[in-house]
Every structure is written in C-alpha cells, then in structure tokens.
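Peer 1: Once you scroll down, you'll see the structures, which are given as structure tokens.
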Structure 1
Amino acid sequence: MAKVALVTGGSRGIGAAISKGLKEAGYTVAANYAGNDEAANQFKSETGIPVYKWSVADYEACAAGVKQVESDLGPIDVLVNNAGITRDAMFHKMTPQQWQEVISTNLNGVFNMTHPVWNGMRERKYGRVIVISSVNGQKGQMGQVNYSASKAGDLGFVRALAQEGARAGITVNAICPGYIGTDMVRAIDEKVLKERILPQIPVGRLGEPEEIAACVVFLAGDKAAFMTGATLSPNGGQFFS
C-alpha cells in the first residue's frame with residue numbers, strides 16, 4: 001500500500017513540484033492550499049492529486065484538515081510543511097500585522113500541522129516530517145526580518161523535534177532553498193533579477209522547483225532513514241552552512 005504524503009501549500013510553485021514529485025515516486029499525495037481556488041482546481045485537474053483548503057495559521061483548521069485527509073486517504077506518513085508567505089518591509093516600517101501574519105503562517109503553521117500528525121506517527125513507529133525553510137533563515141535578509149525570523153525558527157523546530165522523534169522511527173529534516181524559478185520570482189523585474197539577484201548565486205542561475213522536489217523525495221524515502229535533524233541547502237552556492 002502506498003504511503004500517504006500531505007504537502008501544505010502544495011498546489012502552486014515549489015509546493016506543486018513537490019506534490020507531483022512525490023506522486024511520481026509512488027506516494028498517495030494530498031495537497032493543501034489556503035485561498036486560490038482557481039489554481040488549486042486547475043492543479044487537481046491536471047495532476048489528479050486531491051486538494052484540501054485550510055489555513056495553516058489556524059490550529060483547529062489544521063487538525064480538522066488532517067482528520068479529513070486521513071479519512072479519505074489513510075494515515076499520513078509524510079508531512080511536508082511548505083506553506084509560507086512574505087510581508088516584506090524594512091524593520092522601521094514593519095507593522096505588527098506584517099510580523100504576526102508571517103510568524104503565524106511560516107512558524108506557527110509548522111507546529112499547527114505537525115502536532116496533529118505526530119501522535120499517529122509515534123504509534124506507528126514511522127514518519128517523515130520535512131520543513132521547507134529558506135536560505136534567508138540561514139543568513140538573514142534585509143527587509144525580511146519577519147520572514148528570516150520565521151524561517152530560522154523552523155530550523156530550531158526541526159533540530160529539537162528530530163531528537164524526540166528519533167527513537168520512534170520519525171525523521172525530521174529541513175530544506176533551505178535559495179532563489180527558485182517560480183512564477184513569483186520570475187515576475188521580478190528582469191533588470192533586478194540580472195543585476196542584483198543572479199550575481200549572488202555562484203552557479204549563475206535560479207534553481208528549479210523540481211530540484212527542491214528531488215530533495216523532498218530523497219528525505220521522504222527509506223534511503224534517508226539515518227538522516228534526521230539535518231538541513232539540505234540547495235541554493236546554488238549562495239550560502240554555505
């Protein structure tokens with residue numbers, strides 16, 4: 001029987017590539033999304049992957065969503081915490097709302113999603129929790145104090161929880177992508193992309209969503225059973241950790 005994987009933010013961008021990569025690897029996949037019904041329905045139509053709508057910032061919604069996915073597909077073996085948002089501003093202009101929205105989704109959301117699946121994984125003595133952090137959680141980024149703090153917090157979450165899950169057969173790992181060629185990134189002004197972003201990347205190009213998906217598929221698989229509390233950094237050499 002195929003293992004069940006749930007991907008948050010799984011119908012667009014990096015999340016969509018992860019969902020498709022896991023399906024191609026033989027997993028039964030569910031993709032969570034927060035708001036874009038049109039994109040989610042198109043993704044479902046194109047891939048056959050079922051989609052489920054809730055906000056990862058809402059604990060009760062996450063618990064209910066997990067319950068529905070498990071009722072439909074079976075116990076969740078692999079959780080990919082990919083959902084994330086940005087609310088960029090220089091710190092002296094950042095509002096409490098901009099701070100709270102990012103922390104609520106990017107950091108609290110990881111707790112909100114992992115907590116409802118954790119006991120089941122412990123009981124079954126198997127689980128894979130994969131958190132998509134960011135290169136900016138490793139090195140920081142001007143204008144992204146909220147985002148960098150949330151993504152750095154994700155790394156602390158991974159390192160601590162990995163120690164709790166190890167004896168229960170659960171691995172907990174992080175991936176810190178650099179600049180990836182999603183629609184959002186490719187929409188950046190071409191001059192800004194060429195003059196300010198690409199020069200930071202030693203390999204001289206954006207990453208591809210499928211390259212992040214490949215990291216997820218590896219961490220989800222049996223061959224990564226000895227890897228936990230680790231951080232993969234597919235960033236084209238932008239930052240070494």
Structure 2
Amino acid sequence: MIIIPARLASTRFPKKALYPIDGVPMVIHVAQRAKEVDEVVIATDAQEIAEAAREYGFRAVMTSKAHKSGTDRINEAATILGIDQDEIILNVQGDEPFIEPKTIQRLKEHTKNHPEAMICSLYKEVPLSLGDDPNSVKVVTDAANYALYFSRSLIPYPRSSYDTLKIHLGLYGYTKKMLERFCALEPAPLEQIEGLEQLRALWHGYDIAMAKVESKSFGIDTPQDLKRALAK
C-alpha cells in the first residue's frame with residue numbers, strides 16, 4: 001500500500017498540497033502517479049485535502065493535527081486501516097508531483113528484498129556542482145549500499161576530487177512492524193540538528209537500505225521550486 005501524507009500547514013509554501021498544477025491539486029498529481037504501482041491512501045489532517053482526494057476518486061484517512069512528521073501521520077493511518085504487521089507500506093510525499101511510477105515501483109521491489117532493514121529508500125547521482133542547496137539532502141553509503149549518513153551539507157567533503165553526489169529522494173518503504181518501531185524511538189540529536197528524521201534510525205543503530213535510481217523528480221519546498229519545475 002502507498003500512503004501519501006499531506007497537510008495544509010506548510011510554512012514555506014502555504015497550502016501547497018492543494019496548489020493547482022494544470023488545474024489539479026499537487027497531492028492528486030502524486031496520487032495519480034502512485035496508483036499505477038499500488039493502492040493509494042491519502043493521510044491528512046485537513047478536510048479540504050480529504051475532500052479533494054474523494055473528488056478525484058482516492059481514499060482519505062483523517063489523522064491528528066499534532067503529528068510532527070509525515071511518518072507519524074502514516075503510522076496512525078496504517079493503524080486506522082488495520083494494516084498487517086508484515087505488509088509493506090510506501091511513504092510517497094505529497095509534494096513530489098513529478099515522481100515517476102517506475103521510481104515508486106523500484107522502491108516497492110527494494111523494500112520486498114530488504115525485510116531486515118528498518119527503512120528502505122532511494123537516491124540519484126547528480127553532478128557535484130548541484131550540491132549546495134540545503135533542500136537537496138545528500139547521503140553517503142557503505143559498500144553494500146546501506147546509508148552511513150544524511151546531511152543538508154555537502155558530503156563527503158571534496159578534499160580529493162570526485163564528480164557526483166548521491167541525492168536522497170524522499171520516499172520510504174517499510175513494513176508496518178518497522179514503521180511502528182521507528183515511530184516509537186526517541187528523536188535523535190542529529191535528527192533535530194539537521195531536520196532529517198531518517199537520522200533517527202541511524203542514531204539508534206538501525207539499517208537504512210538504499211538503492212540507486214534514475215529520476216528527474218524532486219520535492220517542491222517553495223513556490224520558486226514549482227516555478228522552476230514548470231519552466232523546464
């Protein structure tokens with residue numbers, strides 16, 4: 001199952017989940033692409049988003065307004081839906097309107113193949129020159145492609161030359177059991193410093209299994225991001 005977390009209270013881009021792209025709300029663009037891979041549910045705390053979901057034929061689950069992360073929102077929605085402990089849940093962010101279905105499918109397969117990992121996720125390689133944006137999260141991995149660290153800063157530091165960076169794509173896969181385990185962990189200092197919740201898993205000693213994909217998608221954090229995307 002794919003669960004898309006969506007809220008209205010975005011500080012950098014108010015009501016971005018409902019912002020129209022070619023007349024269709026942003027979160028619906030995501031859902032329409034995701035439904036090519038698996039069943040889709042939109043988890044939200046806003047009636048406006050729930051109504052938009054139903055208008056376009058998608059199921060919506062109302063969740064608490066108190067959640068600090070999309071992962072917590074997905075965990076509540078999965079509990080409401082009665083999802084089995086071993087079922088795979090894909091977390092596809094509601095601000096990825098250009099995400100390719102093949103990328104979501106790759107995450108689904110990757111998660112099936114790594115049931116021991118707390119989290120599965122994806123990255124793409126980009127030129128080093130694109131690494132300055134703190135909204136583009138960088139990841140470094142070990143020889144087996146498990147994450148060592150995520151950062152908004154440039155990592156690894158280019159003391160010796162290299163050409164490409166690994167940019168994390170904000171999609172996650174986990175079983176319901178692992179999702180519950182993650183949400184039960186105490187927030188980590190590194191998570192709070194970087195503003196990256198996936199660091200919680202690494203801090204507590206759990207694995208994040210990464211896979212490389214070719215993707216042109218990126219998250220829309222600001223109105224300027226969307227303007228640049230639509231201009232291409």
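Only the coordinates and a few stated rules stand behind these numbers; no lab work does. From a predicted model like this one, the values you see are computed outputs, not experimental measurements. Cβ atoms are built from the backbone, for glycine too; each structure is taken alone.
Peer 1: -0.45, -0.62, -0.92, -1.02 is what came out when log10 I(q)/I(0) by the Debye sum over Cα atoms at q = 0.17, 0.20, 0.25, 0.27 Å⁻¹, for residues 167-206 alone was calculated for one structure; which of 1, 2 is it? Each step should come with its number before you reach the end.
Peer 2: Details: 1: -0.53, -0.64, -0.87, -0.97; 2: -0.45, -0.62, -0.92, -1.02.
Checking each candidate, the match is 2.
Peer 1: From which structure (1, 2) was FRET efficiency 1/(1 + (r/R0)^6) of positions 23 and 71 (r between Cβ atoms, R0 = 30 Å, to 0.05) calculated, if the value obtained is 0.90? Present the calculation step by step, with values, prior to reporting the outcome.
Peer 2: On the way: 1: 0.90; 2: 0.50.
Source structure: 1.
Peer 1: While we're looking at this one, here's another question. Which of 1, 2 yields 4.1 for distance in nm of label points 7 Å out along Cα→Cβ at positions 119 and 135, as computed? Walk me through the intermediate numbers first.
Peer 2: Details: 1: 4.1; 2: 2.0.
It traces back to 1.
Peer 1: Out of 1, 2, which one gives 3.7 for distance in nm of label points 7 Å out along Cα→Cβ at positions 79 and 223 as computed from the coordinates? Mind showing how you got there, number by number?
Peer 2: Working: 1: 2.7; 2: 3.7.
Among 1, 2, the structure yielding 3.7 for distance in nm of label points 7 Å out along Cα→Cβ at positions 79 and 223 is 2.
Peer 1: Figure out for me which of the structures 1, 2 the number 3.6 belongs to, where distance in nm of label points 7 Å out along Cα→Cβ at positions 7 and 191 was derived from the coordinates.
Peer 2: Working: 1: 3.6; 2: 1.4.
Label of the source structure: 1.
Peer 1: Which structure, out of 1, 2, was helix-only ellipticity at 222 nm (-39500 (n - 2.57) for each DSSP H run of 4 or more, over all residues; to 500) derived from, given a value of -13500? Present the calculation step by step, with values, prior to reporting the outcome.
Peer 2: Values: 1: -13500; 2: -9000.
Answer for the origin of the read-out: 1.
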